[in-house]
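Read-outs: derived from the displayed coordinates by stated rules, not from any lab. Everything quoted here is computed from the prediction, not taken from an experiment. Cβ atoms are built from the backbone, for glycine too; each structure is taken alone.
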Structure I
Amino acid sequence: MAKSKKLLQIYQRLYKAFGPQHWWPAEGPFEVMVGAILTQNTNWQNVEKAIAALKKNKVLSPKKLNRMPQKKLAKLIRPAGYFNIKAKRLKNFLKFYLQNYGADVRKMRAVRAHALRNELLSVNGVGEETADSILLYALNKPAFVVDAYTKRIFSRHRFLPKDTDYQDTQKLFMQNLKVNVQLFNEYHALLVRLGKDFCLKRNPKCGTCPLEKLL
């Protein structure tokens with residue numbers, strides 16, 4: 001109960017400081033899926049450039065990207081970094097999406113979250129954070145997304161040991177908060193905002209942090 005109360009206090013403090021984040025910025029579920037893969041090991045500004053290139057070339061659809069040669073795809077998504085690796089990962093996901101679901105979001109949403117998460121994790125190049133981002137932001141399924149910001153914030157405030165793994169970090173939220181898509185969406189987005197603007201990897205702005213004196 002104490003953890004639940006504290007987690008809600010953190011959420012409320014961040015929401016009051018930053019307001020709604022309107023995350024994930026995308027035009028439809030498939031764009032979220034692509035973005036979730038492209039955002040691995042890079043910042044969102046670079047992902048936006050890559051997605052803009054796909055849109056400019058009018059290829060941001062499952063079938064068009066699947067038909068495109070991997071080298072050409074890599075060239076288009078170059079701004080996202082690690083473009084050859086990410087092109088391969090996108091191809092792997094596209095094959096899964098088309099073969100298993102016919103690129104139909106409704107069919108994916110009809111599958112239970114736990115089973116679908118296991119399916120996504122079986123795709124080469126899709127890790128836990130990517131899978132949960134797809135579940136939460138593209139498919140509106142309650143999966144709390146954990147990223148480097150989450151771990152940094154909660155370990156610095158001694159909520160979790162620094163070396164806590166993904167699953168145990170996720171359990172903190174999933175077991176102590178109401179299982180709610182909107183709450184998980186906004187909470188994660190607010191933590192990203194805090195991590196980007198205040199809880200920096202180097203020289204964090206602790207004195208002006210919205211969570212000062214709360215944790």
Structure II
Amino acid sequence: MPIAREGYREIAVATLLLGACVAVCVWLFWPLAIPFAIVWVWVLSFFRDPRRERSYDKGELCSPADGTITEISELDDYEPIGGRAVRIGMFLSIFNVHANRAPCSGVVRAIDYVPGEFLDARHPESGKRNESNTLVIDPDAPLPGPVVVRQVSGKVARRIVCHTREGDRMPIGHRFGMIKFGSRTELIIPLAAGTEVTVEIGDKVRAGLTILARVKEL
């Protein structure tokens with residue numbers, strides 16, 4: 001399984017520290033080494049970076065993250081979009097793949113990092129109060145826009161990584177960043193004629209593979 005480059009430092013530190021603990025435990029009493037070995041395997045698993053490839057139909061928006069759908073809300077006036085919108089929120093547990101991917105093809109208009117709190121990502125106020133990074137994307141025509149992706153930190157997640165820059169063009173499914181160790185990701189799209197959300201609360205989704213919404217009338 002490929003490993004995300006964002007995890008090289010954490011994996012190196014975990015290997016040194018946990019490796020030393022395993023060595024001591026093996027010397028003293030080998031069964032004590034098992035928990036440390038399990039934690040090391042989990043660190044490797046957390047930073048796994050599987051290949052994601054699929055074809056998309058016109059008007060489809062894919063999930064920007066792996067996780068569980070925890071919110072589908074209509075917004076009367078969402079400022080970055082300038083009108084009515086629908087927000088789809090995903091909770092990423094510590095066992096999910098944490099790479100973020102572009103939900104549509106387009107150009108990054110703006111990126112806005114906001115420091116904040118570190119509430120549990122399942123907390124209803126986490127999207128408003130936690131540290132976050134917001135990408136505003138102008139999607140390729142004829143998809144209506146802008147399309148917004150928000151990376152939101154959680155109680156354990158303490159570092160948001162975003163590799164893309166304003167003005168960059170991203171194809172749908174392009175990997176642009178990661179939130180380390182549990183988090184929330186949101187997709188906010190215009191509530192236009194023909195907009196259809198294709199998931200429900202509780203659904204499991206995968207970044208770059210699961211279709212979250214589509215606009216039928218293009």
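Comparing I, II, where is distance in nm of label points 7 Å out along Cα→Cβ at positions 9 and 185 highest?
Numbers: I: 2.8; II: 2.1.
Answer by largest value of distance in nm of label points 7 Å out along Cα→Cβ at positions 9 and 185: I.
Which one of I, II has helix-only ellipticity at 222 nm (-39500 (n - 2.57) for each DSSP H run of 4 or more, over all residues; to 500), as calculated from the coordinates, equal to -17500?
On the way: I: -17500; II: -6000.
This value belongs to structure I.
Of structures I, II, which gives -0.26, -0.40 when log10 I(q)/I(0) by the Debye sum over Cα atoms at q = 0.13, 0.16 Å⁻¹, for residues 33-96 alone is computed from the coordinates?
Details: I: -0.26, -0.40; II: -0.61, -0.79.
This figure was derived from I.
Given a value of 16.1, 48 for Rg and Dmax of the Cα atoms in Å, for residues 57-168 alone, point me to the structure among I, II it was derived from. Let's see the in-between values first.
Working: I: 16.1, 48; II: 13.8, 39.
Working through the options, I get structure I.
Here distance in nm of label points 7 Å out along Cα→Cβ at positions 25 and 81 has been calculated and equals 1.8, so which of I, II was it run on?
Details: I: 1.8; II: 4.8.
Traced to structure I.
Tell me which of I, II gives 0.10 when you compute FRET efficiency 1/(1 + (r/R0)^6) of positions 17 and 105 (r between Cβ atoms, R0 = 30 Å, to 0.05).
Working: I: 0.35; II: 0.10.
It traces back to II.
Taking 0.55 as the value of FRET efficiency 1/(1 + (r/R0)^6) of positions 73 and 161 (r between Cβ atoms, R0 = 41 Å, to 0.05) derived from one of the structures shown (I, II), identify that structure.
Values: I: 0.55; II: 0.95.
Label of the originating structure: I.
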